[in-house]
Structure 1
Amino acid sequence: MQARQFSPRFALSRVLGGIVLMTDDLDRRERALEEGERLLDGGAVSHNHLVFHLDATDSCFDHEEWDRMDHFADRLQAYARAEPLPWSEFLVARARALAAWGRGHRTPNVLAELRRLHDMASGVELIDPLSRLAVALDGGLGSGLS
């Protein structure tokens, strides 16, 4: 992988985020998540924090890992604490709302938050973040009670 050789701080965690979404190999997914976290902790260009955490939370949603989804939301929130961005705040709120929904908390407040985030993403045509919000709002992903 050339990103590992030539640009680990610039692009590797972004590549690893793609792997966690696409691989069917659970061991490879786990290694990519762990390596992505280590790279970010070691110092990576800011866009990597945003993209990796989006991919990591999406992968957690797909695997119904709600506590781990909160873990990645916590990491992104901590990273952006000094200089919060609308994008980081959106990603953190989205991860927390989807994790709550996944745990079976289908309260009016959670559903309203999912709708708010869906409308926000739709308004600026954020296609990737929309897909899992749509799954939640449509009641998909098995029972969502794992």
Structure 2
Amino acid sequence: MRLLASTDYALRVLMLLATARGGGRTSVDVLARELGGLSRNHLHKIVQELTALGLTRTARGTGGGVALAVAPETVQLGSLVRQLEADQPVVECFRHGGCACPLVPACRLRGMLQTARDSFYQSLEAFTLADCLTGAGFLQPL
């Protein structure tokens, strides 16, 4: 299974924020730089999605920035990845609204792929964001 680039970056943003020295806020610009020069606009959309999920909080203006809003131990990776990948079909026959594949009526592959996808998410449920952390701080707080 391949994750969307935005899911990959969302996981990295959460890891960076979880290890920010002092648990402080940081700017989207700093996060973008730490993530190898990712577009600030693209990263802003990712942070907005994480904020909508209740995982980050943001503040505008001087002294503002983005910070982790929950304890890393409470973020189940399986649930998070499932939410971030919610609209992404594994293959065409998983698309909402159907597909044009002529094999669908007799195909057994779809069920096998669904089982594999569900196993992927379930295996991630054994881990939290805290399990991804080294303990060393990556970012300086603002």
Structure 3
Amino acid sequence: MAFAYQRTIHFGDTDAAGVVFFPNYLVICHEAYEESLAAAGIDLKSFFSEHAVVVPIAASRAEYLRPLACGDRVRVTLRATLLDERSFALDCELHRVGPPDKLAARVHTEHVCVATRSRERHPLPAPLAAWVKQHPA
């Protein structure tokens, strides 16, 4: 099932034109990702040290369909896809909330699990693999 996260666009999210600065769409989607992990019981403070891995973004793309401005409420819908035992993709849709609901952006990121010491690809730890399966695309 998709995970939904809501937040308000803040002044600091915007640029001089008063709309969300394009890299901040990635920041907002990453917030949704972190909230989804927390909702699944994954404590980020201890997760990475306990499993000795990092999960960086290896690829990203975004489509900006409508501007978002300070004060807008947005709902981020997040879905995950297992790519292989060591990587997964996240697909996020950002909707401006309020009549009418409007799709503002789509963001796709691909994450790869890497062992902290060797910097070699590593299988996803079981809690993360289970989380991916809970939020299918």
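Kindly point out which one of 1, 2, 3 the value -12500 was derived from, the read-out being helix-only ellipticity at 222 nm (-39500 (n - 2.57) for each DSSP H run of 4 or more, over all residues; to 500). It would help to have the intermediate numbers written out before the result.
Details: 1: -23500; 2: -12500; 3: -7500.
This figure was derived from 2.
Looking just at relative contact order in percent (Cα under 8 Å, 6 or more apart), which of the labels 1, 2, 3 belongs to the structure with the highest value? If you can, show how the numbers build up before the last one.
On the way: 1: 18; 2: 38; 3: 30.
Across 1, 2, 3, relative contact order in percent (Cα under 8 Å, 6 or more apart) peaks for 2.
Taken together, the values in this text are just the output of simple stated rules run on the coordinates, not laboratory data. These figures come from a predicted structure and were not determined experimentally.
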